[in-house]
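Listed after this line are the structures, all set down as structure tokens.
Each value in this text was obtained by applying a stated rule to the coordinates, not by laboratory testing. Worth saying up front: this structure is predicted, and the values here are computed from it rather than measured. Cβ atoms are built from the backbone, for glycine too; each structure is taken alone.
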Structure I
Amino acid sequence: MRIAVLDDYQGVALTSADWSPVTDHATASSTVDVFRDHLSEPAALVERLEPYDAVVVMRERTPLPREVLTRLPRLRLVVTTGRRNPSIDTAAAAEAGITVCGTDSLPSGPAELTWALVLGLARHLVTEATAVRDGGWQTTVGRDLAGHTLGLVGFGRIGTQVAGVARAFGMDVVAWSRSLTPGRAADAGARAASLDEVLSTSDVVSIHLVLAEGTRGLIGERELGLMRPDALLVNTSRGPIVDEQALLAALDRGHLGGVGLDVFDEEPLPAGHPLRRAPRTLLTPHVGYVTQDVYATFFRGVVEGVTAYLDGSPVRLL
């Protein structure tokens with residue numbers, strides 16, 4: 001079996017787990033090729049993947065739509081890191097006889113990065129660190145978190161972890177999701193509220209939703225307008241949940257005190273994208289899940305998935 005590992009930007013896929021159960025498999029020893037670059041053009045991707053029986057994808061970095069999958073007759077297995085991956089056309093894969101499976105994940109990485117972005121914005125860390133390196137000293141006044149309100153849009157595994165940190169900082173927490181009940185919110189130290197109330201009453205708003213048809217563009221012009229003029233907005237979930245053009249317009253007119261983004265409509269973010277020049281922003285390159293422990297969990301799961309497939313055992317289907 002020939003296996004391709006895509007988008008290993010840091011070159012750590014083969015050192016994050018023990019691949020010997022795959023490479024030294026008793027009945028079907030395999031070769032693993034790692035690609036650190038990113039291909040966005042479908043034709044180029046098909047050309048790269050034609051020789052492979054299995055493909056490992058890192059989250060949604062490389063989509064596998066029908067137009068790609070149907071042109072790979074040798075492909076029999078796709079393993080994605082994480083429990084879900086909407087960028088893979090699973091229906092097309094099933095029609096082509098391709099097994100698609102996923103791995104476990106950890107909520108800690110994105111939750112921790114959420115607070116890195118909140119604190120970076122609130123205390124102007126990039127501005128102050130740059131000033132010190134340039135010979136300056138105390139150029140801004142930071143914002144307090146204690147006694148202020150965190151609003152969570154989405155209250156699943158990651159949202160509840162973020163709420164726990166907020167309470168440690170002495171913040172009040174209000175939360176919204178379509179399935180959130182007052183009792184479940186209270187159990188996690190938060191108060192359930194409508195989306196409009198969360199947006200309009202919070203000093204910091206953080207998004208923790210799965211991207212789906214019902215959440216795409218959920219935070220648009222109207223919703224951004226409900227937020228306090230000096231509120232901070234953080235998105236470590238998925239870029240398209242926030243209407244990008246509406247966000248740029250809000251920043252251009254001076255609305256919002258700061259925006260921290262780890263996710264974008266198009267990734268990698270194009271070099272000339274207007275968000276790179278937008279005021280009052282703190283941008284990171286979708287690294288919420290890029291940690292040693294998360295990668296170890298991902299690639300152990302990849303090895304387990306490939307090995308199970310080779311053994312003819314059940315795999316964790318996507």
Structure II
Amino acid sequence: MTTTETMAGSRLNSVAGPALMLLGMLMFALNDAMGKWLVASYGLGQVILIRSLAALLILSPFLWRGGWKPIAKAERPLMQASRVLFSTMEVFCFYYAVMYLPLADVMTYWLAAPIYVAAASPLLLGERVGWRRWTAIFIGFIGVIITLEPSSAMFTMPAVISIVGTFAFAFMLLSGRSLRSTPDKTLVLFQLGGAGLAGLVFAPFDWTPLNSAPEFALLCLLGGVAMAAHMLVNRALKISDAATVAPLQYTLLLWAIVFGWIFFDDVPGRSMMMGAALIIGSGMFIFFREQQLKKRQPDRPLDVP
């Protein structure tokens with residue numbers, strides 16, 4: 001590969017990574033809104049089981065075309081297993097939380113995960129984060145605090161479960177970056193398989209008969225949306241620095257406000273809007289700051305899987 005090709009590829013990745021992350025966040029927000037709607041009528045394990053099976057069915061042609069060798073020879077089995085464990089914890093924690101809390105509130109808890117990722121990436125991933133991006137990350141954290149107004153709901157079991165899920169989500173993001181040699185579809189297969197097995201265990205204890213074909217179709221669609229979201233995020237984390245793309249997950253709050261208003265009639269208060277402005281603004285600053293750094297360092301090695 002020539003120097004010109006390397007520079008062009010690096011510039012393309014600098015744009016594609018954040019774009020994929022933004023699209024992935026939209027898909028995750030849609031998945032979360034659909035999940036909140038469905039867990040109000042069906043058991044938690046049941047929703048996750050059908051969601052996982054539908055996603056695996058959609059993924060199966062891609063796995064067949066790629067063969068089973070990449071799956072059987074996946075790198076770092078212990079890290080893969082740990083990632084499956086934490087990704088399964090994350091999805092159960094989230095859907096449990098949205099059963100009892102407004103969608104925007106739960107997503108606000110989840111917005112702490114990019115802060116953990118950005119702060120841990122220099123230590124765990126060897127990535128450099130300058131003082132300007134540290135400042136932006138700090139401002140984003142202040143925005144999260146503003147949105148979390150003190151209330152009795154902050155100290156209930158759903159809130160505690162949300163915090164646990166946030167840490168699990170952060171580890172899932174970090175491990176996705178460290179497992180950069182593993183194909184995206186393999187990572188998603190492991191995630192869906194782990195969630196599906198856990199759903200199979202818990203579904204019989206809270207199974208609700210399906211009321212109609214449209215609701216069953218919605219459960220299956222939930223799996224397709226979830227699979228697309230995971231694929232987009234995994235790819236974004238592989239082609240861009242974690243400290244650059246992870247803060248873009250702050251846009252989840254924007255989508256939570258929109259979907260919460262449209263589907264659940266939740267209207268955000270003034271503090272939510274103020275916090276959202278700080279969170280989204282800090283995420284966008286980190287993105288544009290990274291673009292400036294890439295222009296100043298054209299010889300930076302190309303980071304591709």
Structure III
Amino acid sequence: MSNPGTPTYEQLRTFLAVVDSGSFAAAGRRLNRAVSVVSYGIANLEAQLGVLLFDREGTRKPKLTVAGRAVLAEVRAIGEGFDGLRAKVKGLLEGLEAEVNLAVDVMVPADRLGAILRSFNAEFPTVALRLHVEALGAITSLVLEQKAVIGISGPLSAGVEGVESVSAGSLAMVPVAAPDHPLARLERIPPGAGREHIQLVLTDRSPLTEGRDFSVMSSRTWRLADLGAKHSLLREGVGWGNMPLPMIEGDLASGTLVRLAMPDHPGGIYRFSGVWRRDLPPGPAASWLLQQFVARGASDGNTEELGDV
């Protein structure tokens with residue numbers, strides 16, 4: 001039993017052109033080749049593979065044989081792979097990155113992140129993306145450590161040496177608890193009442209925020225590195241804490257969480273910044289990605305009288 005040979009890219013390209021255009025003549029026009037050259041290329045491909053790909057008898061238009069239909073999907077996959085390779089190399093030659101490492105604050109609304117990354121994939125299909133979702137100072141740390149070329153950080157990026165930044169929107173952080181939590185059952189929450197109950201606090205492993213507290217008023221704290229876990233514990237009635245308003249709007253509407261009217265802790269505005277190392281400016285794809293966060297963030301409106309967190 002003989003083994004098939006190895007066809008060339010041009011032979012496979014000619015085969016696809018005949019299939020897609022419907023005839024040798026149309027394929028020749030598409031490829032800017034003489035019909036005889038197309039026919040010769042198909043004959044050589046059939047010889048390489050050891051099977052007939054087209055039935056040429058009894059019709060003016062070649063029809064795929066059973067073998068031709070069987071190999072068509074594989075040939076298309078190879079052709080698309082070559083096209084992808086050429087596009088990626090073309091991008092590299094033009095300065096386009098092969099991969100973008102992006103670090104995003106966990107507070108960034110999921111629908112905004114998803115929409116931007118969907119658009120990024122459409123705009124730069126050859127550029128791979130590596131996404132890091134972290135909290136607090138970890139975003140800027142990843143940028144400084146060159147593990148991310150750009151970051152969308154919370155307010156903790158301000159004033160960090162060697163980091164450039166640009167405003168990228170904001171959201172409201174509000175104190176909430178489950179409806180059966182003691183604070184939620186109070187008709188009027190007196191000043192200082194939050195200190196008597198467990199406060200769920202988001203933390204991280206970044207050296208930039210090690211040992212520092214943000215928006216913490218209770219001496220009784222549970223510290224979590226995961227915003228989703230904090231959300232779940234709040235709904236279970238384990239303590240109270242600040243949450244990004246877009247993330248809990250559904251909970252407030254359904255009553256699974258209650259916004260706390262705390263006179264000494266009303267919440268605040270959490271501001272985002274796009275950050276990058278001053279000595280390593282982002283390339284074309286990363287710059288486009290950064291600009292998308294900036295543009296979408298420009299429409300964020302602070303509808304409430306809240307100070308910055």
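From which structure (I, II, III) was helix-only ellipticity at 222 nm (-39500 (n - 2.57) for each DSSP H run of 4 or more, over all residues; to 500) calculated, if the value obtained is -12500?
Label of the originating structure: III.
Say we calculate distance in nm of label points 7 Å out along Cα→Cβ at positions 37 and 141 for every structure; which of I, II, III gives the highest result?
When distance in nm of label points 7 Å out along Cα→Cβ at positions 37 and 141 is calculated for I, II, III, structure III comes out on top.
When distance in nm of label points 7 Å out along Cα→Cβ at positions 21 and 117 is compared over structures I, II, III, which one is greatest?
III
Can you spot which of I, II, III the value 31, 26, 16 was calculated from, given it is semi-axes √(5λ) of the Cα gyration tensor in Å? Don't skip to the end; give the middle numbers.
Working: I: 38, 21, 19; II: 31, 26, 16; III: 60, 22, 16.
Of the structures listed, the value fits II.
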